Structure 1
Amino acid sequence: MFTAIGLSAGELLTAAPAAAEPAAPLKSVGTQLPVDDLRAIELDEARGRLYIAQGVGGGLPLVVTDLDGRLLNRVTAVADISDLVLSDDGRILYAAQDFNRIVALDAATLTVIASYPAPPGAHLYTVEPTGDKVVGGFIDAGIGSGGLLVWSAPGIPPVVYTEGPNYHPIIDASPGAPGLLVAGDTGYSPVSTYVIDVAGDSPRIVGRRDHTGSNLIDYAVSPDGTEVVETVGYPYEHHSYRLPDLADATVYPSGVYPQDAAWSADSSTVAIGRASTATGDADVYLYAKGSTVPTYAVDFRNGDSLWEGTLLVNRDGTRAWAVSSTDPYQETQLLHSFGPAHPPKPPVTDLAVTAQVGSGKDKSVAQLTVTWSSPIGDDNYWWITASTNGGAEREFWRGKLDASRRYTLTYSLPRGTTTFTVRYRDYWQFYPDGYATAALQR
């Protein structure tokens, strides 16, 4: 037996729980890193450091900055690095060097303490420790295929493993699942994702899932070892899979082309990176593990694109880092730092104008100097107007807010009081409007 209860439409609407609203994105302006190139970045929160690899071939050294991107050290003894990662206990920094070896550095002193040479014909470019093994990903340079190199110790030849990904492997591991490695090939589609146990003498596949997407970019295994977030070009969302069976877990919405993912060390928070976003549209979301509604969002300026593989999150998910670039050739490397406990660096418009009357025969000519410190960029323009005795403003010049930060010009002064106003307005409405004035009497 049951009792019917009548509710009006208004009462039903009142009783229904409100849907959670996603966080409104905060604006972030990056700070140029002290590097010439960038291939990988790693967080050492305990020591207050970021480690940056600048790539192979140019002799560029390992760069160490503080957590705000200020230079601490250039480790010239360790150059030509394509990838780097901190060991689970934070004592060793592993670096893939010169495409032919992995070096282990004492993280406290940044001195080399061990080397893991790759066999001839293996073009080694990435590194990941798991359990008591060190694993490198390689592409074919004469050895016959791509695959994985698994070292048990320095000085011992690695196991060459090609039964999983064997073209251009992407790999990740977790302290919560020692001895397990998540791997897949980038460079062709559809993607097959593998979970490989490398703890024994011979690696073995313990999980495999085919057709997990197209154009693999990255894997991010949660530090508790329970799931892996996959970043692929399609579909336009970040799928996560349980470990080790790769069953469906949470789908973290992206809405646009996925670009990156990273976890906090306590596995409470996952950062999701997005590509091809516009101003006002988040470049990075922070999600609580298992949630589909972001708790935090940050927006870079239009044309400022997240660099793949650069998302980092601190231990408890209260601060994150990312690198972006403002040009298609990635000649800028802008560090963003943001999070619930660390507000991002906001956009600021700083613009000024000074004016003085010339002397002698030039006393009827105004000498004007326009200066600026932010924003800087060839797609940003200032313009200047003149108004005499309260009359209408007339624009008479405009210029770029370029790296010179200064422009001088002249203006023929009529009799009376002339007010000069320099203005800036961001077409994308990311930077605030700015203006400054100066007045002269003739």
Structure 2
Amino acid sequence: MNKKIAYLILTVAFSVFIFCTNENSALVRNNQYDAGGIAGDSSITVTAMKDTVVAINDSFFIHATGTNVNGTVKRYFWALDGKNYDSITDGGRIKTAFATSGVKLVLVKASNDSGVASLKVDTVKITVHSYAPVVVAMKDTTISVNDSLLIQATGFDTNGIIKKYFWALYGKNYSDSTDSGMIKIAYTDTGTKKIFIKVRDDDSIFSPQDTCVIKVTASYVPALYIPELNGTGDGLQTFDGYIVNDSLYYVVTQKMIAYGGGPLSSYTWSVSSLSYLPAGTTFDPLTGTFHAQGGKILEGEHTFNMTVSDGSSTANGGFIFIVKSYSGTCPFPDFQQPQGVHQLELPDAYSSYKYGAGLQAFGDGKLPWSWYLKSGSLPEGMVIDQANGILRGKPYTSTAGKTFTFTVNVIDSSGIAASTDSLVYKIKVSK
């Protein structure tokens, strides 16, 4: 009886052994143990990011990717001190910063949805420097929809050189990079845009990020028009001509003036439909300078219409050419800016919006004329177009509410400057 019982026990034990070692059995596991004593599964793998360099106290993300051929990766375990897996995340990244310099070794492993971890760990070597570069972004500004803007930043590194600038122009994703601290952008929608900028030095250390805010507004351009300048109330700018004898004619060279619009470089001029220039006259379509063509001019008053364009809009206006006969010495006017006028007020500009205004000169100066700022100051963001004699640009928001005065030099092609009776231009920038 005892032999039968012993035989039965031996048979059952052997059957259990065979069942448990069968690779198709549900009890079979390929779990193993890592050096730390945590259960490991060789079918789960984890791959950490490349080694990197950071500065003390800089926050940054460490990334890793886990795979599981038999299921999903559920969690990631991080040993930020190189020993203890004290940090757990559901995704393959963790944010950290190191308070001391040196080489840090970070360990990472992944686990499946049953809590079984990868058999092997991966490592990231973090070199922590005691210094970091710095970047300073440009001031906040305002632009119009579809306007190009050059965003600028300056990087500093006391222990090396700045190698790269990184830009997050559409949120927090640093999708653009440049070798210099400039990048051009244009927004197609209105709103407040926050730009993030950082730099990397020659030790591959990134700076803390800096920001600038761009307010994008709907496009607005002041209406383009041809102003009344002769004071008679008829709205016509007046030009003069003289007949000395049957073979000597003189046309006073003079700029046609337009205000408003948003010229990129100059206004362009053309004769309006169904209108004609007076005999013996012509004009420069880019500068708007009315002058002699050669040949006979006719005594009397001659009206004509001109069209001016800023590139996106047009305006029409009337002009009058008055021709007189002289039996004596013809009063050829010297090359000059308006005389007897000590101040000319230009139309108001608006901060962050395009602007244009023609500047005045006339007389016997040899064409072409060149225009320069002589004294005073212009609103920041605006310039005097040297070739075309207009004030143009887009005043910065910092100029809003301020008034500016300035004088100009007008030089003809022979180097002679137009005389001036201390004429001062005045412009106010409204908000």
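Read-outs throughout are calculated quantities, based only on the coordinates presented, and are distinct from any laboratory measurement. These figures come from a predicted structure and were not determined experimentally. Cβ atoms are built from the backbone, for glycine too; each structure is taken alone.
With volume of the Cα convex hull per residue in Å³, for residues 76-115 alone derived from the coordinates and found to be 68, which of 1, 2 does the value describe?
Structure of origin is 2.
Once distance in nm of label points 7 Å out along Cα→Cβ at positions 44 and 276 is calculated for all of 1, 2, which comes out largest?
Max of distance in nm of label points 7 Å out along Cα→Cβ at positions 44 and 276: 2.
Tell me which of 1, 2 gives 9.0 when you compute distance in nm of label points 7 Å out along Cα→Cβ at positions 84 and 412.
The correct label is 2.
For which of 1, 2 does distance in nm of label points 7 Å out along Cα→Cβ at positions 60 and 180, calculated from the coordinates, equal 2.8?
Source structure: 2.
Compare mean projected area of the Cα convex hull in nm² across structures 1, 2 and report the one with the greatest value.
Largest value of mean projected area of the Cα convex hull in nm²: 2.
Which of the displayed structures (1, 2) returns the greatest value of Cα Rg over 2.2 N^0.38 Å, for residues 228-267 alone on calculation?
Once Cα Rg over 2.2 N^0.38 Å, for residues 228-267 alone is tallied for 1, 2, the winner is 2.
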